[in-house]
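In what follows, structures are represented as structure tokens.
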Structure 1
């Protein structure tokens, strides 16, 4: 995550009503969870869902590696303790599709940064997004950057009746839960479709970097993996 994206998370968490609930899918080593916990009003519940199974840690890292997962979990725990937010974050160590019974009630702020493949991204947005209360927010990382996440957005959100696209900070897109009439849905779709050229550029950059064509990637304005 970039500093600008962390600022967007901070602002969204700070706007949650006291006593509300923040849920994060995909915490890795805790950086974003710490930001959410530090920014949230007193009495807010922060739930971090991550199986720490050693898979989906980055591009191409799909298969689980238990030893790496245990290392991630240890670092996650230590980072929360160092930041002084251990008591403010409840960790659910499970896959997101198996964690629903561990989280009760509506969600005021949902941060989706789990597996970036199409099916798990679609399921996170659909199933956890359905639990965001009216007026609540959903932030999705790797929007208009990851092929799987963007495909899930296209399927579920571009023409959604219940989520308005607000804006993005690089690949961190923010949506608000509200009912959208027909004309608003068309405008909402148009604003998201306008992000597709940036998505195409990000895909091209990733291909070039994978092929180690860094000079060509720099010509597109990027020297490292786009986030």
Structure 2
């Protein structure tokens, strides 16, 4: 089983560019396990942190114990051997019990922060198209489970929006404003439970909004 850090919503995985000494998962990890700072990790994987989550996304961040385990994890990621499990609170109720979207994704040609779905061969975009598949399952109310093996930037957010279920509070992809009673740090409601495969992540707590989404 892979060790995990629990990332609260609103806390970045790595230090913000404008605040190198700011609060982040890496700083919290090194404060409790300072021996990690003595290891020469690959750039972008400092402390053994194996992947990233959006700032608003809470949940499991996998942590390698040494560079050899990190290399094995990166190989599993590259070859899509992990199934990553998420929960999202959709802006509206799904009209189906299960759905899948396998449209390729690319960077938006006009908006640096956005991704676009390939609607046709001529869809405007920047750079190359990335294969992506997201499987969605209704868990009751507006709570939806999303599972992926690929890990393209904003994959769940944009695939969910494409099939008519933008994530609540995700203004970038049509989810509307963040509710005024949202928990601290939450701008949109997405949580990473962890992943299964050749290596499995240790469990992390569910977000407090999970049951509210199920009954909404």
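Each reported figure results from applying straightforward, stated rules to the coordinates on display, with no laboratory input. Quick caveat: nothing in here was measured; it's all calculated off a predicted structure. Cβ atoms are built from the backbone, for glycine too; each structure is taken alone.
Out of 1, 2, which has the highest value for distance in nm of label points 7 Å out along Cα→Cβ at positions 101 and 197?
Going through 1, 2 one by one, distance in nm of label points 7 Å out along Cα→Cβ at positions 101 and 197 peaks for structure 1.
With Cα extents along the principal axes in Å, for residues 45-156 alone coming out at 37, 33, 24, pick the structure among 1, 2 it was computed from.
1
By the measure relative contact order in percent (Cα under 8 Å, 6 or more apart), tell me the structure among 1, 2 with the highest figure. Show your work: numbers first, answer last.
Numbers: 1: 16; 2: 25.
Between 1, 2, the highest calculated value is found for 2.
Determine which structure produced the value -4000 for helix-only ellipticity at 222 nm (-39500 (n - 2.57) for each DSSP H run of 4 or more, over all residues; to 500), calculated from the coordinates; the candidates are 1, 2. Provide the component values of the computation, followed by the final result.
Values: 1: -11500; 2: -4000.
This figure was derived from 2.
Among the shown structures 1, 2, from which was the value 33, 16, 14 of Cα extents along the principal axes in Å, for residues 53-92 alone calculated?
The correct label is 1.
In terms of distance in nm of label points 7 Å out along Cα→Cβ at positions 21 and 149, which of structures 1, 2 is highest? All intermediate terms of the calculation are to be shown ahead of the outcome.
Details: 1: 2.4; 2: 4.6.
Biggest value here belongs to 2.
Work out the source of 16.9 here, i.e. which of 1, 2 gives that when mean count of other Cβ atoms within 10 Å over residues 37-44 is computed.
Values: 1: 16.9; 2: 9.8.
Computing mean count of other Cβ atoms within 10 Å over residues 37-44 on every structure in 1, 2 gives 16.9 only for 1.
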